[in-house]
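What follows is a set of structures for review.
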Structure P
Amino acid sequence: MENLIIVRGGGDIATGTIHKLHRCGFQVIILEIPKPSAIRRKVAFSEAMYDGEAVVEGVLCRKAGGIQEVWRILEEGDIPVIADEHCNILKHFPPLALVDGILAKKNMGTNKAMAPITVALGPGFEAGVDVDAVIETQRGHDLGRILFTGFAAKNTGVPGIIGGYGRERVIHSPASGTIKNLSHISDTVAKGQVIATVGEARVEATIDGILRGIIKDGYPVEKGLKIADIDPRIEEKKNCFTISDKARCIGGSVLEAILYLQKRKNMKFLAFES
């Protein structure tokens with residue numbers, strides 16, 4: 001399939017890439033785990049794994065239960081997502097490109113043999129060795145830079161600054177257990193307000209702002225896992241429902257990398273044939 005791209009992962013950053021590729025005319029299949037743990041769930045195609053479908057900025061993603069259903073969803077012009085952690089679908093759908101958008105900070109098995117073009121987002125991959133290209137995902141001057149050799153910047157564990165807040169705006173689970181959400185995405189919250197519980201532990205808002213993301217109600221979490229994200233810009237409630245600047249930047253870089261590599265590889269092939 002000359003215009004098929006397979007993307008591993010359907011979280012909010014990967015969704016920015018998937019959305020852009022789809023709008024540009026590529027067919028896209030998303031591979032997910034059965035129970036994803038997205039925080040910014042309103043802008044993550046991975047939510048279709050729970051709800052059957054997810055719409056992000058006018059683009060529809062639908063859960064597929066098998067290969068035939070993947071075909072049908074593609075033929076109907078939508079994006080299929082299927083539970084497939086080990087890329088078994090490659091036996092049935094050989095793509096033009098494979099994009100690793102898991103953002104696990106380590107390589108979960110993606111390699112250059114999987115597709116003619118391979119691209120990975122963030123740290124954990126060596127460009128030119130593990131994959132053809134790596135996209136820088138760390139905020140700053142190099143965000144979205146396409147690397148054809150070397151590595152993306154290492155994960156610092158420090159979130160980007162939004163409205164003057166960095167580390168403070170991200171909430172990690174205080175305990176292990178099942179989360180019960182008391183607040184919902186787009187709610188206005190105040191510092192110290194209990195927005196969820198994990199077992200008997202209280203999860204409190206760390207700053208005033210808009211609850212931009214929170215892990216799905218009923219999800220089993222481990223102590224220390226990132227479970228929520230607060231945007232201090234109370235007037236920016238609409239941002240809860242739109243793809244972020246970071247995700248759009250990375251998506252544009254993935255598109256550029258695929259088109260560039262397609263051109264470069266075709267040129268090499270033609271030169272070899274002559």
Structure Q
Amino acid sequence: MAIITLTTDMGLKDHYVATVKGAIWSQYPDARIVDVSHCIKPFDNSQAAFVLRQAYPEFPRGTIHIIGVNPEADGQTPHIVVRHDGQYFIGADNGIFSLLFDGMPQEAFELTMKLDHDHIAFPTRSVFVKAACHLARGGTPDVIGRKVVKLKEQIGFQPAVDAVSIRGKVLYIDSYGNLVTNVRKPLFDEVGKGRTFRIGFGVSEDDITTLHGTYGEVPMGERVAFFNATGMLEIAVNKGVEGGGGGAARLFGVEYEDAVRIDFGDWSRTKVAG
């Protein structure tokens with residue numbers, strides 16, 4: 001019984017997600033369908049890659065991941081099935097796979113299978129589902145596609161660094177209002193070299209100068225910064241949620257892709273970037 005996951009920007013208001021699930025069960029009734037997220041910002045490859053990248057390592061080998069974000073194909077953007085870390089990923093070759101993995105995936109195949117009906121308007125249902133069900137039944141990607149050695153690349157935003165600072169951004173805001181940044185622990189350690197620091201992300205009164213291990217190490221309602229389970233710097237408010245006083249995003253007025261700056265050493269003398 002294969003697992004098929006769905007990561008899309010379709011939302012939950014309309015019929016689209018149910019249509020995709022119905023198509024999967026019609027072709028492969030034994031499928032176990034897992035919703036990773038349907039609340040990706042429309043057409044946002046970076047956010048889709050971030051969310052799936054956090055989730056897929058926890059799935060068993062043989063899992064099939066459908067990526068229904070920017071799924072349209074054209075003469076320069078084919079549909080692709082990727083095999084990586086023992087799992088399959090199906091989507092359009094629009095650069096998203098370069099954001100999903102460190103480096104190129106282990107194998108990639110351009111889909112060449114024949115389709116039973118028009119697939120232009122809704123490729124997630126008509127193309128990706130058919131490919132996923134083929135794989136779920138034990139089929140191999142070389143039967144439905146031809147191997148390719150190069151995929152499109154989309155350069156993700158990397159933090160800027162110098163000897164005394166890291167300038168990153170908010171990469172994701174979860175449903176609690178927690179701010180996940182693109183600053184990873186190895187970079188923090190490399191630049192910081194054990195020095196004192198100040199994390200700035202809004203007004204200076206909200207700056208953070210201490211790292212903790214998790215939310216509960218500070219009193220309820222207090223701001224906190226720590227490296228989360230995936231090694232990314234997270235800024236949060238302990239027990240801060242929408243409807244309960246607000247999470248970090250609301251309380252600090254921070255939005256997706258806003259700047260986050262870390263100054264090391266004598267940060268009081270460090271110039272603020274313009």
Structure R
Amino acid sequence: MLTSVLQGIVLGIVQGATEFFPVSSTGHLILFPRFFGWQDPGPSFDVIVHFGTLAALLWMYRVQLIQLYRDAVTRKSRPARIFVGQILLACIPALLIGGIGGNWIEDHFRGSGFIAFQLAFWGIILWIVDRRAASRAALKIPRVDQVGWRRSFWIGISQAIALFPGVSRSGITMTTGLANGLDRETAVQFSFFVSIPTIAAAGAFGVLTILRHGMGSLSSSMLTAGLIASFISGLFAIKFLQSYVARRPFTVFVVYRLVLAAAIMVLL
């Protein structure tokens with residue numbers, strides 16, 4: 001039991017950090033057990049720890065979310081309602097594709113080689129886009145409520161691609177935001193806003209799957225440990241990323257992705 005709790009804590013910390021960093025949380029949850037020789041906890045564990053990171057996100061953005069609710073629902077503010085609509089638009093592609101083919105993706109694309117390729121490929125794309133964006137500072141969209149419908153649509157398309165392990169939902173949505181004129185802080189913030197309904201919907205679907213098929217060999221103590229650990233590490237990850245991107249490019253995450261991809265090809 002102690003071993004399963006420790007595994008839950010480790011994987012929860014990994015999930016909390018990598019959900020918001022552009023390095024692929026799903027890929028890490030698949031790879032870490034293989035590195036340490038643990039049994040893969042599977043999609044059920046992924047679902048539970050995602051609720052921990054969702055709770056961290058809701059807590060960190062509680063003031064903005066409450067204000068957005070008041071403006072959109074109570075005050076019936078048109079700009080606020082448009083912004084909510086853009087967030088929901090950016091969630092639709094991932095929810096549709098995930099609902100139709102999510103299980104198929106889980107069954108066929110958890111291989112180490114595939115994850116390594118996605119880590120490296122999308123890491124290079126992030127590096128290229130980030131460098132180009134840095135040279136177009138005057139063209140940046142500096143506020144999250146100025147993203148617009150077209151950018152929201154493309155960010156939504158990119159979020160659907162992130163259903164494949166190794167891509168990184170946060171990474172590809174930030175990359176798409178940068179490519180469409182957002183500055184780093186705005187790209188990160190919009191990525192966070194978009195992730196709230198996406199993670200919530202995916203988690204709800206996952207819970208229904210667990211209720212139908214059970215949790216397999218997973219223990220409640222492991223799930224609880226993972227949930228708490230992902231919440232705490234998620235809080236630190238959000239805070240760190242918010243302050244980091246205001247001053248520095250994404251290069252360190254790109255290097256990490258490339259090193260991890262190389263390590264996967266050598267060790268797994």
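FYI, it's all coordinate maths here, none of it is from the lab. Since we're looking at a predicted model, the values are computed, not measured. Cβ atoms are built from the backbone, for glycine too; each structure is taken alone.
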(Q) Of the structures labelled P, Q, R, one was used to calculate relative contact order in percent (Cα under 8 Å, 6 or more apart), giving 19. Name it. (A) P
Q: Could you figure out which one of P, Q, R the value 0.95 for FRET efficiency 1/(1 + (r/R0)^6) of positions 115 and 195 (r between Cβ atoms, R0 = 35 Å, to 0.05) was computed from?
A: R
**Q.** Structure (P, Q, R) behind the derived value 39, 20, 16 of semi-axes √(5λ) of the Cα gyration tensor in Å
**A.** Q
Q: Name the one structure among P, Q, R that distance in nm of label points 7 Å out along Cα→Cβ at positions 131 and 147 of 1.1 was derived from.
A: P
